[in-house]
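Below are structures written as structure tokens.
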Structure 1
Amino acid sequence: MEGSETANLHLHAHHAIQITFQLHGWFEINLGKEKLAGPVAAVASDALHGFRASGAVAFLFIAPESAVGIALSRQYFAEHLWAEITDGPLAAALEPLRACNAGAGSASEMRRIGKAILATLPTAADLMMPDARVLAMLDYARHHLDGPVTLPAASAKVGLSPSRARHLFAAQTGLPFKSYVLWLRIERAVELYAAGHSLTEAAHEAGFADSAHFSRSFRRMYGLPAAALRLYRD
């Protein structure tokens, strides 16, 4: 995100852990009574927050149920839903991102750096991972976004009743199965748009009824309209 004017995103919440990097200028994350500033800051999954910035920032979104996400949650969010990061791999990633931005690097180059950052982060290999049935439901949802993805269908795949699957999934991921599927659809639509599809094409291929449905869902999760994505596409 970059611009000469102040960006102001209203209160919103999304499933991903959000890491914000201050490339130049400033940013402020509003978490009610707490305000968080750069140069590197993290916000927990599903934490309601607002965002203001002027200059340029980079976002790294990490699935909280992933091995990296579990490790980050244990490291940063045991007591608070936010963290200012001053050392470690995430702090070290600031300079490569700033250099890319200063050199007018492309969005694809930023994504490459983002993937490299993920490779440097600790994982939760030594921690308790989600129940294998929940992992199977996550996998089922990710691979069936081209059609209806329902809790009864996912629960049948893992040999659970819908009610038991609903309880287990929410207990281990922190959100309903339906909300997770919506998050996956938004993520998929953004990927398709970044690859060159129109917003309408991306919305349909990700399983939304139309682009308006996608736009409403995107605004609820990110605090800005989906049309703003055109500013960040190569």
Structure 2
Amino acid sequence: MLVKWAEGVWTDTREAKFFGVETGTRMTVVALRDGGLFVHSPVPLDEATRREVDGLGEVRAVVAPSIFHHLSVGAWMAAYPKAVFAACPGLEWKRTDLSFSCVLGDEPHPIWRGELEQVYFSARRENELDFFHAPTKTLIVTDALLNLSTHPRASTRLVAGLMGNRAPGVGWAEPLMIRDRRLARRQVDRILSWDFEQIILAHGDTVSERGPAVVEHAYKWL
């Protein structure tokens, strides 16, 4: 079910497993100025979800922002053939069965240029694309700020404890996801240059205030 996050921004949170662990996942939908919709990390497209999305506007762009966030893209391609489907680098090789319109880097696609900024967080092994929506001061991330510590399932919280994941992006596994620390520091600093206050995470509770402090805390080791 879509939930209004801020003016022109909605989220849809679903159950999802990764290596047998319930991590949850979250889609973000942003209304563009022309009335179209930007969809980040699409969730399974059932009839109810499609009715809700169609009620907001025309789907213009769908982004698969990580090499782990792609399972539902095919259904969205079938439902919205006129939309632009954008992949993070590497996903076009992993999912050769999907016909992506483009592969993204640091430059926004013309559909959302001037409305959403982006960083290709290439230093992370997920090849993640992170976005900033200035009108709502919202940072939109995928796996870069994983937070399972407050998950409703006790088994997931147990796994989070074993990982040391007690806050967004914190834990012993996080440094293992970084290929190049110097590059990661530059990319994190670029994210911190944005004037955001809130953060929408794909996995874990959203952040409603002091967003930069959350990012700084997660990556202080760089």
Structure 3
Amino acid sequence: MRMHKSDTALVVIDPQNDVLSEQGVSWALVGDSIKENDTVANIERLFSAAKGQGYGVFVSPHYLYPGDRAWQFGGAAERMMLRSGEFYRPDPLRLDNFTGSGADWLERYKPLIEDGETVVVSPHKVWGPQTNDLVLQLRKRHVSKVVLAGMLANLCVESHLRELLEQGFEVAVVKDATAGPRHPELGDGYKAAVVNYGFLANQVLTTTEALKAMD
């Protein structure tokens, strides 16, 4: 997979407090994986390098609103997300109490996201980009290759990977710029994801390898 700023973009999923901050509601499940991968720093390295090299940068966020709490069924992780209020916003059109909340960007990423150039697409509602406009925004810019990073490895990242591949994109996953939950009954989501990345992605890279490929 040959990367060039004319046809390749960085896509970062859910760079938000609830899954990346020690104060986030999911830290107990994901904190160890984040620390082992140095995920927070590696995502920042990707953001900075893509900006510096002139690559397009897209963020696919996760927001849940009051109406979503009326959902009457869902999988195990989906139910946990709704119960914990992960990525919760009290109104889709207002930002009251948004700053510093679990749905907000991690503070160190804000200068890189809120620069007027990063494309923040509409929120995905469960795991994949089928419910937002990521694919449309990429295609409108003639992007055909994606460097994929963010949270969580076995849920939103893997779901984005699968859908982007089905949509005809080439996708490289940066395996240490993500992390996964560890659950006493459900298992290690990161390990499960990395196995599937190897089967599915066009490339599986470390952050250092991705930076070199984008240079």
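We did not get these values from a lab; they are worked out from the coordinates using the rules stated. Here the structure is a predicted model, which is why all the values come from computation and not from measurement. Cβ atoms are built from the backbone, for glycine too; each structure is taken alone.
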For which of 1, 2, 3 does helix-only ellipticity at 222 nm (-39500 (n - 2.57) for each DSSP H run of 4 or more, over all residues; to 500), calculated from the coordinates, equal -6500? 2
Taking distance in nm of label points 7 Å out along Cα→Cβ at positions 54 and 142 as the criterion, which structure among 1, 2, 3 has the greatest value? 1
By the measure relative contact order in percent (Cα under 8 Å, 6 or more apart), tell me the structure among 1, 2, 3 with the highest figure. 3
